[in-house]
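Below, each structure is written out as structure tokens.
Since every read-out is calculated from the coordinates, none of them should be taken as a lab result. Everything quoted here is computed from the prediction, not taken from an experiment. Cβ atoms are built from the backbone, for glycine too; each structure is taken alone.
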Structure P
Amino acid sequence: MFSSLNLRLYSVLSIGTILFVIGCGKKPINEDSSREVIRPPQSQIDTYLEKQDVNCENNQVCPNYIAKLVIVNGGKFDFCTGFLVDETTVATSASCLPSLIRLNGQDCSRDVFFFFPKSINFPAERAGCFKVKMVSQNEEKDPILWRDDVAFLEISKPMFFRRKAQVLREGILNNKEYTTWMIDQQGDFSAIIKKSSCEGVHNSYISPLVLNESSPNMLFSDCSVSRGGSGAPIIDTRGKVRAMVSQNMDAKLRNYLESTGLLAQPLKEMIHGTNFACAPTPDDDDMLEERECLKDLTYSKVDRIRSEMLSTNQLFGDLKKKYEESIQGLSQFVQFGVKLIPKGDIQETEVYPKCFRPLSLWLESLGTSRNIYVDDVSIPIKTFKRSMDSYGRVFAATHDVITQPTMVQFSLKNLRSTKKSSILMWIDGDNSNVRTFQNITEECSSSLL
């Protein structure tokens, strides 16, 4: 059985968790400055680079502003995606770069290399990296706390005749489909530029700081970061860049959620992305909504929002209200209320008498010959369940409904004399479990909650 307390604790326990990941686009572990990084001989690097190529998938047309980045990272080679934003600037993910060159103005000529695909009119091209023009500084290891994950690199030669991607600061809409073109590195040398669709996701437990189209770190579903996919542009139907691919969601969080029994459907593939509604570029630092772009990104806030998502009052309040409204016509004498009884992620319910309907409407019609009245009521008893959909959004739904024939007994004599009476309720045919509610009157709150 899933424990909401355990799920709330997950975001606390995950603080400081180091994700062991492979490939470019993953947050690198800081190199030990006391340990010498062994760089391959330059001749080996040159031979490796000469064998690189990149092509559009199935020889289809893809944007010729897309580039494969080959990055010398210590003693190994990493791959990422980049895209031209002007003749001499390629944008990519900051987390692609080794920490030693993740500095504004840093020389990158020995570390980063660009490979552009051939197009109908132009051959494939290769370029070197001149310097880092602008780069994000992300000290946190968890990408849900990254305000942005972007790097802008000046290349060694201008690309006058290739298209340039235009960044648009209109944000990412919830449940809106976008397109991305990612590098998918096949082995050591060949890469394919693949097109896929990604859907913007707000208000998910997975990345709870994503609240609207202006949130700085966006979440996307139905796509995953391929080997070399980090840094890919996320574009709208007009071909404008709205965001940039960062990295996949935390595998540990996915495994945890899948083990809780909370998921109503299988969890979709999810990735984090930088939202250009907020992220700076070398040309400007405009924002779509400054308040949202500059909000605090902290674990305490993540944990608070996740706790609110799991809150019983917020989740089950509307269901309880609608349930109470639905049972008000069951009896012409008594108005009922509903009490929630938590049982883990299941909320059982208890129906109880809140008040008598106005006595003037029915008491005289029962005459004076009877002192006790027993009303036969069929009550639908519901249970509710806390669940999570395939986007990681927490919701509550009706889990089960049973019809319970119920006897409701009260004193007509007491109602005539004191305007109040105890009410006894029991399941028809089971007198062993009688519930007693004392001193019920016709005064009843107008609110069903």
Structure Q
Amino acid sequence: MKKFLSSKLFRAIWSIGLAVFFFYITPACFSKTTIGIVLGVLVLLVNGSGFLNKLPIITHISRFLVGGLFIFSGFIKANDPLGFSYKLQEYFEVFKADSGLSIFESFAHIALPLAILLCVSEMALGFMLLVGYKRNLTLGLLFTQIVFFTFLTFYSACYNKVTTCGCFGDFLVLKPWTSFWKDIVLLMLITLLISGKEHVNELFTGLITMSLSVIAIVLSFAFPIYAYRNLPPLDFRPYAIGMNIKDNMKAGANYTPAEYESGFIYENLKTGEQKHFDMKNYPWQDTLTWKWVSTDNILIHDAVNPPKIVDFSITSLDGVDLKDSILNNKDYLFLLVCYDLTKAEDNETLQAKINDLYKLAQADHKNMIALTAGDAKQIDDYKHKNQAMYDFVNADGIVLKTMVRANPGLILIKDGTVIMNWHHNNFPTYSDVKQKYMK
């Protein structure tokens, strides 16, 4: 029996069986022809070890492509682990709403440590693959991880749940289907590596390979923790230092808005396939073949050179629009960003630093206002507890999360340009700010 389980025949049986299973359970959003081709290629790769072992160059190329991409992807996400955790929370909220399972709510509460672990896993496994450390374990974990990511991106694309995947953070924003096909390519490459694993050998002696891998794992943990406790070392957001918020709210040259087409989703009663029809050709009379499912709007093409910032707004607690007066302020202005007052870092030392900066700024005829998504009661409780004398204004919580990866965080702007920003762990004194940044 053991001999049979390790035979080529058994491998062919289970790989073809899995392919047939996935072919039939794939939702109608994905073409049966396309999924058939993808599954067919995977079956060939799974059963192609004999051929692949004769061409080690294919395995070597795949090894460096997969290892390099995993390191790069993990590094970009580790550069902003808090932002990645927001994306994971979004996925978990979708899964909870669709499945009704409360376990996804529990996952949402630990999204940050999960985000850090995924970043570490990508970087460490990518490096371990490159140096050939623990080959079987590394390939197994890489395969498990890419299957997980492929499921996330497919679900997101098929059901239009999460509009961007977060695979490369703010550095490169991918649409769900684009991200899904990227994962499919990686899935094929990793499957190819498993089939040709005899050529995935250690590049150095055992001790050196192990030592380098341990160092890589330690650094993979250290980098995202550092980025979380400070701010992203590489800032790709439209509120980065040197960016002008007003300019980023403007469309680029040759701007073209996104174009959508209204239509209907009909289900084929014979095949179960769902298809989009426009207003001119929907089969409303063919009730024997088609059944109406829903009204639908599909994207014909994305916007060209759209504004980088589309949702920035600031209002007083009475609802008065303050955006223009704040962004057009010609003097230096401090923005204390507290997207959620109930979750804001709260210790006496930090609050004393905030209050001192406000008092010294006021004495120097500079102002500081606090931006929050909290309601009037939360603001009142916060001000009373921390003896805060500065004014609060309202802004969207998602925008505030994007502006600075800290709660609270501090931003110095002038005439709409971001001069500097700080994490609450590195909260500055007014004298340092004035000396270094107020020219």
Structure R
Amino acid sequence: MIPTPQSLRRAKYTWERFLGDCAGGLIAALIALPYGLSMAALMKLPPILGVVTSILTAPITALLGRNPVLIGGTASATVPFIASAVRSQGIGGAAKVSIVAAVFMMVFCVMKLGRYVALVPQTVVAGFSAGIGAIMFISQMNVLLGVAPVGGDNSLVQFFKVIAEVPSARFAPLILGGSVMLTAAIMMRFTPKLPAPLVGVAVSALLAQVFRFHEPEVGSLHLGLPPFAGFYWTPQDVLTVVPTGLTLAFVASINILLTSRAVEHFRGRHNHQKRADADQELGAYGIANLLAGIFGAPMSVGIPARSVANVRCGGTTRVSNLMHALFLFLLVSLGSGALAHIPLAALGGVTAWMGLNLLDVSAWKRLPKMRLMDASAFLVTAVGVLVVNAVAAVLAGCAFYIYYAAKRQYHVTFHGRSVPRDPSRHASAA
């Protein structure tokens, strides 16, 4: 699984593909920096740990994982679990929960449970992708409009709250973020092989310098390897930490595998992997998160924004994930140069544009032509991701197919009446 010079030559790894991997890794790192900092802060952890997660785990998931363009990092789905552990036991509590969750993920891999996520219908995956895309766009609306962050029970509530703040919007962040989106859209229309989001960020940074917009920037940070998290186990942890870790492992596993499928769906590869590959993906992330947990860093799960940005900028192999970690390390270590002056509104424009891509307009256009069951599953999943959470939304979408399969299994329609299926008759007919 580890790429060697010989295997890269056999795969016709060219300089063009390498430059694409570098461009994809760079834009993914630019997105990861502010996002990782903010997620760690929400968990009440030192912000730098949100970046450490990506740097520590990316090499492991890149070399051992099955999806070459799936890029992981600190995600909002894990915030409630880690934040609760930090409130009760500090960084040591976060380390314990992350380590337990990582062990459970490896258990899921050994028990071959990951492959069952591959059975999720494609329309549900498309709905999950659309819902995540909407969340990505809504999450950046306050950044693009230059208004204060808004809270809310779900993304739909946040959307309406941001809309209410439109009268107080400022033009500078809207111009900076909008220039990224407009540049990326034009380049994808006429020159799709170039790293459109990266060029958009460069255009936005240039506009900020020319018009002297004084907007928040990425800035520089000091990076150092954190010490091992200090903690000890108590008998009470069996009743507190273990159940939380199991739930976190379940949520993280679903997130990783569905994000992987959504990214491959975005690339146009709807049957991209074998069922066993999902198990290996969980094993890779389990090992990676075990390492992160030792240092008290948050868990790593699949991040749609970074993964899609990686693909859009030309990333095609595992090298792009490795370059993402390398560039992220360099951004933090040497970020006092030009990269430190990139406006946060520009990165907000990248994330918003990626969200619009994940919305998949073509899928919405196909809705009238879909079967009622497929269309219903797609809509319920997409809306459920917005108003509830991703796991509940996927389960609700799958419920349509479970009901339909159960109905076909136990009943047949005959002259307008539903009668029980005769198992012996069905066997002889088969």
Starting from the value 39, 32, 17: which structure in P, Q, R was semi-axes √(5λ) of the Cα gyration tensor in Å, for residues 98-329 alone calculated from? Q
Distance in nm of label points 7 Å out along Cα→Cβ at positions 90 and 322 - structure with the largest value, from P, Q, R: P
helix-only ellipticity at 222 nm (-39500 (n - 2.57) for each DSSP H run of 4 or more, over all residues; to 500) was computed and gave -17000; which structure, P, Q, R, did it come from? Q
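Ranked by Cα Rg over 2.2 N^0.38 Å, which of P, Q, R sits at the highest value?
Result for Cα Rg over 2.2 N^0.38 Å over P, Q, R: largest is P.
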